[in-house]
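Enquirer: What follows is a set of structures for review.
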Structure P
Amino acid sequence: MKNNQIKAIAPMLLASLVMAGCNSDSKTQAMFDNIELAKSYKPQGEHNPLATQRFGADPYAMEYNGRVYVYMTNDVLEYDTAGVAKNNSFQTINKIFCISSDDLVNWTDHGAMPIAGPDGAAKWAQFSWAPTACHKTIDGKEKFFLYFANSGNGIGVVTSDTPYGPWTDPIGKPIVSRETPTCASVTWLFDPAVLVDDNGDGYLFVGGGVPFIPGKGPQFADPGTARVVKLDASLTGLDGDPVAINPPYLFEDAGANKIGDTYYYSYCTNFNSPEIGNGRIAYMTSKNPMGPYTFQGTFFNNPGDFFGIGGNNHHAVCKLGNEYFLFYHAQILRERMGITADGYRSTNVDKVTITEDGKIEQVTGTYTGVEQTKAFNPFNYTEAETMARMGGIETRYLDGTTNLCVTGINTGDWLELEGVDFAEGASQFTAKVASNSKGAIKICLDKVDGESVGYLTVKNINGQFCDVTANLAKPVSGKHDLYFVFAGEFEFDGWQFK
């Protein structure tokens, strides 16, 4: 369900069927006897990585209406002929993974959105890497723009009326390619970042790589492979030619922010950067989005310094409320899964401090992540694929929609929401579920095996989604971590307390 479906009510005929057996009985409770709880790859109290139901790399974060949307390269496990995971070749990635949150702890899964390839919005493109996104009011309507790299040879753009799609291709070709003036010689024509200024003007930053010049060798200190270009009013074309900016020791990655009246361009340094450090996030500033930019220093070390596993470094700085946050990737999840193959990344977030004189202070990568920025309201309708942590579950799109549900449920699977404020009390729970057999949801507080406050019985309803309501064993009040523990096999689309 999306916003325009929040008040949807199950068909009356189905409602009368499921309400009759909605409250817990001994048989329902017995379904949870001696169950083995599914493993979580994120311990309680840790907020990084943000999602564990799939990988997500090269994050870009966009704030819209008090909610942060994070767009990521959809890393997909690759296997050799023996079925063993092998290093990520990045050659199968044609989707962008998106999640969103208004508290930076509980994240709603918007799925792996089809962007490139025969089933994607931009069928001319083979790949969709390293996304960046923005929004702008055009002709009185808010429009959303997602830019992506088609490998290292160009940038595409797709548009939507929502932050999570469905996406369409407005131009049927790259917005930046090797035919674009000044871009033919860019080593890696990828890793876009977009900035929409206060007056609605848009700017796109692209590029990376270390060129090799015969007789001189690799140009580590001054690659000269970054470009910035002004976008036209539609944000789907260029208004002029790209111009070069010269970040020292550039490797890849781009970030673009405006803080006060200053423009910030940030990037990842290469791995032969003795003066400023290898694989770190560095930044430059300017009073003009087109430059020139002045180098300021670095503010985030390589993830290997914090988590023991190095690799490339990719980031985005995003403001929510009055605070700034750094989104970046690391290989925490693949290590915890026991995967030794390299290159499978997942996204983290930690807090950024900007000093009064505009300097970005050093950021430390942590497993703990950031504190919840606001309490979670259980009295609003909530997508079931919203979670802080989980064990065992998967998500999928419902046919022909951009709505996901929780699927792949087996006995012992579970999900958690953190910092849920029941205020003065809730006494009833409603879930939207679909099943071809009997199942159940056990509602627990504060620990996955903590106090049970109620059960919801899921009956065989021929695989059709409908609302099922259960009275809680006792009213729940105050602030708690909320757990749904599952028994049986069914699908779960949303929930609400009353």
Structure Q
Amino acid sequence: MTNSELKVKWEEKFAGLTLADTLKEIGLDTPVMMQRLGADPYAIVYEGRVYLYMTGDIYEYDENGALKPNSYQLINKLNVISSDDLVNWTDHGTIFAASKTGAAKWGNNSWAPAVAYKEIDGKMKFFVYFANSGNGIGVVTSDSPVGPFVDPLDAPLISRQTPNCATVSWLFDPAVFVDEDGCGYIYFGGGPGKSYAEPGTGRCAKLGADMISIDGEAITMDIPYLFEDSGINKIGDTYYYSYCTNWNVDEEGTKKFGFYNADIAYMTSKNPLGPFEYKGVVLRNPGTYYGCYGNNHHCMFQFNGEWYIAYHTQILEKMMGISGGYRSTAISKITVAEDGSLPTLPSVDRHSLVQQKYLNPYERVEAETMATMGGLNTTQADEVSMKYGSGNMALCDMKSGSWLALYGVDFGADGATKFTAAVKNATGGEGAIQIRLDALDGEVVGYLDISEATGDKFGEVTAELLKKVTGVHHLIFVFYGENYYVDYWKFQ
């Protein structure tokens, strides 16, 4: 079908569409993921991409269908997304980490992932450490940052039988780090202990060369007002341990250390196993910035020479008019001062990140890559991801009026004249993808008729654009119809 015929067929149907609502307008960079909740973020940078791993918060409902507060007890999956520009994120799915249907069948929950990679026997290996509620830490491994992940131990890596861990109140919230010499270290623990000011519940330990064993005994860390959420980074020759303070910071604690309840504080040392010296606060409780207070969890990472902090907030549930402790991840840039200190982030907003590079539309782009969206979802797209949860994903659950947007797409001076997408339309229903530029009501430059794709496998469909597209634009796809899937796309 020619481009003019496509326009005649679809223009009127799209003109009458009501577009799906969103809680993240085009131009905003927070939260980083809209199709699912995601808490307790942890980041690695690998081959030019930031990979974010998050606790897979899920909504809980009572027998009448009313939303209940988040109990955290149903969480047994971890979300993973990645980006090479910090604004457009590719969804790699949910790692089936714990439970009888997950990799770690001995565990009930998977909270607060921590991630590292290391070359072992000439092959890069990836390690995701997670908390089984507050009662131990497991690890799953893969040859890829997106899986499939398997449990190499069939048991927890750290339990109450681990030396010097029996009395830790909450045996959870790991952080992990691989030093330049290849040695790995893990940090964990939290909760009440001897006192609110000096709980004594933080631990650190050296990992074995295989990254799935503990080398020696866990060391007790002296961390003032520790509650949860270990973090670890190395800047120059200094190790930075960061953590979330508890909810019982008294006037004396604030006067001495400068923090309040559930702030992110940090300490430094010249040795990865400490002792660490208290230095200051890098992030206040997100309620300070967004007006919705709740538990606080973070990680810091360096990307393209700049430092960032990822943390979760409850802004989505606030905008939804609910209150249940359901969390989503945000990212803000932080500063490392000349003296190595980390000044407290004075403010945050939802459009502060600078896109690191333009998106190339002439390479294959996974359809589940987006900056924001309205009214759609993602699902596992092949046998591997269906079995393990993470890997190749596809767009799904679209209705007429669903849409997604990507920021900063560079079509260049020569421009694009064709659009191709891999579509699965098993029911053979009517549907189309409309291509717009710059805004939800922006210029329409093409239509892709997905009715041309039939069967239960993905097949490529190509359409001529209505005009040549050049330059840099936000790119918006608007969907018509339902019961079809989109795996990837590219322009020519």
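Enquirer: Could you tell me which structure in P, Q was used to calculate FRET efficiency 1/(1 + (r/R0)^6) of positions 91 and 427 (r between Cβ atoms, R0 = 41 Å, to 0.05) as 0.15? Each step should come with its number before you reach the end.
Expert: Details: P: 0.15; Q: 0.95.
Value 0.15 for FRET efficiency 1/(1 + (r/R0)^6) of positions 91 and 427 (r between Cβ atoms, R0 = 41 Å, to 0.05) corresponds to P out of P, Q.
Enquirer: Another question, then. P, Q: which one has mean count of other Cβ atoms within 10 Å over residues 259-266, as calculated, at 16.9?
Expert: Here the read-out was taken from P.
Enquirer: Tell me which of P, Q gives 18.6 when you compute mean count of other Cβ atoms within 10 Å over residues 147-154.
Expert: Corresponding structure: Q.
Enquirer: Out of P, Q, which one gives 0.65 for FRET efficiency 1/(1 + (r/R0)^6) of positions 51 and 451 (r between Cβ atoms, R0 = 41 Å, to 0.05) as computed from the coordinates?
Expert: On the way: P: 0.90; Q: 0.65.
Considering all the candidates, the number was obtained from Q.
Just so you know, all these numbers are worked out from the coordinates, no wet-lab data involved. Since the structure is predicted, the reported quantities are computational estimates derived from the model, not experimental observations. Cβ atoms are built from the backbone, for glycine too; each structure is taken alone.
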